[in-house]
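What follows is calculated from the coordinates using simple rules that are stated; it is not laboratory data. Remember, predicted model here, so these are calculated numbers, not experimental data. Cβ atoms are built from the backbone, for glycine too; each structure is taken alone.
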Structure P
Amino acid sequence: MSTGVTAFAPDTATSTWSVRTSFGLVIAAQVLLFAGSNLPTPLFPIYEHRYGFGSGVVTLLFGVYVGVLIPAIAVLGPWTDRVGRRPMLVAGIALTSVSSAAFATARGVGWLFAGEIIYGIGSALVMSCVSVAIRELHPRQHVASAALAASVAMAAGLTLGPLVGGLLASATPWPTVSPYVVDIVLASVLGAVLLRIPETRPVSATAPARAPLIHVPAEIRRSFIGPASAGAASFMMVGWVFALSPSYLHEVLGVRIAQPVVGGLFAALVVFTSGASQLLLRRFDGHGSTALGLCAVAAGMGIVAASGVVSSLTVAIVGGVIAGAGAGVVQRNAMAVVQHIAPLHTRGSVMSTYVLLCYVALSVPVIVAGEAADRFGLRVVTAWYVAGLAIVVGSALVLSRRR
């Protein structure tokens with residue numbers, strides 16, 4: 001799919017990077033954003049021991065991040081169609097480095113919450129425009145290829161975040177400092193080079209008198225709801241993986257997480273599979289592959305829940321791999337459809353709406369599950385979670401077919 005040449009804003013004369021180089025830089029911004037957002041995942045057991053809190057506080061930390069991210073996207077997201085992609089990217093990356101500084105210098109739980117809040121605002125700025133920038137800076141202006149690049153970059157970041165964070169925490173004498181120092185250095189360098197990428201906002205867009213709310217134009221709403229519901233289902237699975245899987249492995253399956261890197265391996269494996277499936281199955285698109293992907297998400301998480309019954313880490317890994325592969329196909333297809341149907345001058349707003357819906361699905365169910373786990377146990381709560389996910393998947397299958 002191709003929609004022709006993107007209309008660039010008139011300030012491209014100040015840029016020095018070619019479109020191809022700029023495309024690589026915004027891909028790097030996508031990778032760094034999602035890697036940084038999950039650097040704390042393998043460190044949560046250390047924080048729990050150091051500050052004396054349980055899985056309920058872990059999900060609250062996760063919930064605060066998303067609780068800030070969602071309204072921030074709603075308020076700030078549409079501005080990418082007004083002020084431009086480049087300013088939003090640079091400001092967002094800068095804020096993520098401030099967040100990492102708060103984590104690196106943390107002296108209590110309050111510092112962790114502050115870091116999550118700041119990262120939520122920075123993430124909203126970047127997420128509102130990075131997928132759009134990837135789409136508009138694609139050298140061949142090919143929508144499906146741009147969507148694949150954006151989805152694989154997200155999967156790469158989600159894989160590298162817990163993996164690199166855990167490795168640095170395990171290999172250095174400063175487990176809760178070194179991962180964030182690396183993130184600050186990378187963010188500083190990337191923010192500087194992003195200042196010289198071309199601006200790709202629509203040339204006719206003008207700044208509004210007040211901030212607009214995100215919206216989906218009436219003419220594409222029926223086409224939007226199918227891919228949006230499918231993307232939300234896949235993100236609901238990802239939410240469990242990043243927020244609760246380390247505790248599930250330790251408390252339910254009895255995995256001894258002696259090193260931080262172990263806590264991030266399961267999550268890294270799931271999202272690595274997600275990215276690999278997007279690359280290996282990139283020729284398979286359309287409703288059929290989306291439906292199969294959704295079924296794989298539900299089936300894989302069902303297998304993960306069953307691992308608690310048989311107390312088998314191997315079964316959990318198999319289930320995670322199946323769910324991750326399905327989620328990768330769903331996310332790639334859903335993003336490609338949304339990018340294809342979004343009108344040029346509201347592309348940022350439409351993508352912000354899509355991201356917002358996905359993050360509601362990623363956050364709200366797992367926050368509720370985390371709070372319930374302290375009372376009913378992770379084994380029972382995971383079974384409930386999978387049942388709820390199956391309902392969401394079924395709804396997405398129906399809505400996608402109607403589209």
Structure Q
Amino acid sequence: MRKICVVSGTRADYGLLYWTIRGIKESKKAKLQLIATGMHLSEEYGMTYRQIEEDGFIIDKRIEISLSDNNKLGVSKSIGLGISSFAKAYDELQPDLILLLGDRFEILAAATAATIATIPIAHCHGGETTEGAFDESIRHSITKMSHLHFTSTSTYKKRVIQLGEQPEKVFNVGALGIENINKLKLLNKEEFESSINFKLSKHNLLVTFHPVTLENSTAKEQFSELLTALDELKETLIIFTKPNADTDGRIISEMIDEYVSLNNQKAISFISLGQLRYISALQFVDMVVGNSSSGIIEAPSFNIPTINIGDRQKGRVSGKSVLHCKPESKSILDSIKKVSRDNYIKTLREEINPYDGGNSSEKIIPILLDTALEGILKKKFYDIS
């Protein structure tokens with residue numbers, strides 16, 4: 001049986017990988033190995049490894065990566081610690097193939113250790129661009145260390161090939177998050193309100209804002225501009241989800257806590273809603289506001305608008321439901337007013353989500369199981385000329 005080791009560092013990437021993990025576990029041709037790391041093991045971020053276990057999966061290794069300092073030095077130290085710990089875990093587990101998703105620094109550590117250990121890597125969501133975050137460089141680095149590639153759009157497939165990867169090893173499977181929309185039994189309005197312990201208002205916004213990691217000390221300034229815009233809204237419930245363990249992410253979390261304490265009649269916050277509540281929320285909110293990839297990838301499937309603020313997601317493929325604006329209160333407020341108009345909302349009803357490729361796991365799993373691994377490490381650079 002092929003031993004396939006899946007690495008997850010956040011509740012978000014676990015939610016995206018869930019159906020693939022489940023499919024590997026249920027396959028008679030594979031043995032699932034699971035490593036939890038990063039935010040999964042942090043008290044501050046909810047010890048979300050418990051969700052993995054509640055879903056019936058066994059965690060083979062837990063790799064602690066200190067997240068106490070989310071400044072630049074702290075992140076670099078976490079990467080170093082991660083590489084050492086992943087190397088030891090791989091040596092003990094002896095996997096045949098590593099499956100990774102995305103572009104976070106703990107995933108870079110996992111990929112680096114696998115590369116040195118000469119273990120083939122399969123990577124999901126490569127080829128994407130986020131010009132405002134150092135995730136951009138990390139994502140492309142993981143692509144170059146990987147041997148099988150599962151992209152979310154045809155544009156990103158072309159970009160991975162442009163990076164020199166062999167076309168026959170690059171597969172456009174759509175965004176993994178769409179499968180949750182297709183398969184999860186979403187909460188109805190009453191169930192959702194009960195789950196957040198709050199009644200929805202006449203208007204409702206889902207807000208997620210992350211630091212722009214390629215800019216120095218802009219988190220407080222930019223998030224203050226967003227809060228100023230939100231202050232102008234009437235009869236509106238604001239549902240905040242907090243940022244990941246990124247540089248300056250704690251600054252935004254503290255500002256959210258302060259804002260909610262002063263506006264507890266109209267604002268609530270969560271470290272993470274989790275996949276079920278988050279996707280269920282998209283049925284009931286008027287729009288998504290912030291700079292999270294979920295506003296660009298998942299939200300369009302519900303034909304609701306997204307206000308994408310600033311440069312963090314700059315360069316991503318986006319549908320017509322996504323409106324880009326500057327990280328300034330006037331630009332944010334003008335954008336919210338624009339997408340709130342009935343004639344604007346009507347234009348979204350027939351829009352197709354560019355990330356909707358169906359159920360990704362059903363395309364990914366056969367490739368993981370059946371691709372010959374002999375000789376796969378000896379990659380040749382594919383020159384598009």
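Among P, Q, considering only volume of the Cα convex hull per residue in Å³, which has the greatest calculated value? If you can, show how the numbers build up before the last one.
Numbers: P: 124; Q: 134.
Structure Q gives the largest value of volume of the Cα convex hull per residue in Å³ among P, Q.
A value of -25500 for helix-only ellipticity at 222 nm (-39500 (n - 2.57) for each DSSP H run of 4 or more, over all residues; to 500), calculated from one of P, Q, originates in structure P. Computed over structures P, Q, relative contact order in percent (Cα under 8 Å, 6 or more apart) reaches its largest value in P.
For percent of Cα pairs over 22 Å apart, for residues 52-275 alone, which structure out of P, Q has the highest calculated value? It would help to have the intermediate numbers written out before the result.
On the way: P: 58; Q: 62.
Biggest value here belongs to Q.
Taking mean count of other Cβ atoms within 10 Å over residues 180-187 as the quantity of interest, name the structure among P, Q where it is greatest. Walk me through the numbers on the way to the answer.
Numbers: P: 19.8; Q: 14.5.
Top value of mean count of other Cβ atoms within 10 Å over residues 180-187 goes to structure P.
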